[in-house]
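Next up: some structures, all given as C-alpha cells.
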Structure 1
Amino acid sequence: MMTKAYLSKWVPRKNQGVENRSDFAFDQDPEKAAQWQTKEEADIDCLFFNGMNIKIDSPDGIQHHVCRDFAVEERSPDKFVVFCMLPWSPAG
C-alpha cells in the first residue's frame, strides 16, 4: 500500500564538514506540510528534491526508501504542498 509522505521541513546540517546536506522530515498530515504560495515555486522545488538522494527510514528502521517523483498538491488557493509516495506509512 502506497502512502503520501508530505514534506514538512528541511534543515541544513551544521558542522558536518560536508556542504549541501540537509535533514528532511515528512508527515502523513498535509496540514503539517511545508507550504508554497504558488504551484510554480513548488514545482521548482520538486525538481530540486527529485535531484537529491533523499531517504526515509521505515517505521521499524530496517528498510529505507529513496524518495523520487516529488509532486505538488493544491490544498487551497495560495497553499501548495509537496509529497512523495512511500511503500509504508511514515513514522511521526
Structure 2
Amino acid sequence: MKIDYGLQMLPDTILHIANDEEFQRLLQPELKAIKDGLIYVEDKDCIYKSENGKYRGYLNAQGQRQGVGILSSGDRKHIGEWHEDNLHGIAKIEK
C-alpha cells in the first residue's frame, strides 16, 4: 500500500527511516512527521505491551512515539506509523 499525504521532499530534508530501501513505503509518513516538527531519536529504551525494547523514530512533545518508527523488542520488530505510543495506521510486525 502506498501512502500519499501530498508532501514533497525538500533538498535539505534528512530522512532517518525511509532512507532505507526496505522502509521506502514510509516516506510520506516520515515527511509528515518532519513537517509536524516531531523529534527524531535513536535507541530509546521503551516498553511496548509489557516488552522491553529499543525505539528508533519520532516522538511528540510529550515523549510518546508519534509519526513513524521502528521498535525492536526480543525477536520482533514493530514497524510503521505510531500515534501516542501505539501502532496506528500503516504498520507491520516482523518476527
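Starting from the value 0.70: which structure in 1, 2 was FRET efficiency 1/(1 + (r/R0)^6) of positions 8 and 72 (r between Cβ atoms, R0 = 35 Å, to 0.05) calculated from?
Working: 1: 1.00; 2: 0.70.
Of the options listed, only 2 reproduces it.
Compare mean count of other Cβ atoms within 10 Å over residues 24-31 across structures 1, 2 and report the one with the greatest value.
Looking at the calculated values, the largest one is 2.
Matching task: 18 is the computed value of relative contact order in percent (Cα under 8 Å, 6 or more apart). Pick the structure from 1, 2.
Corresponding structure: 2.
Have a look at 1, 2 and say which one yields 6.0 for mean projected area of the Cα convex hull in nm², as calculated.
Computed on structure 2.
Where a number appears in this text, it was derived from the coordinates with a stated rule and is not lab data. Remember, it's a predicted structure, so these values are computed and weren't measured experimentally. Cβ atoms are built from the backbone, for glycine too; each structure is taken alone.
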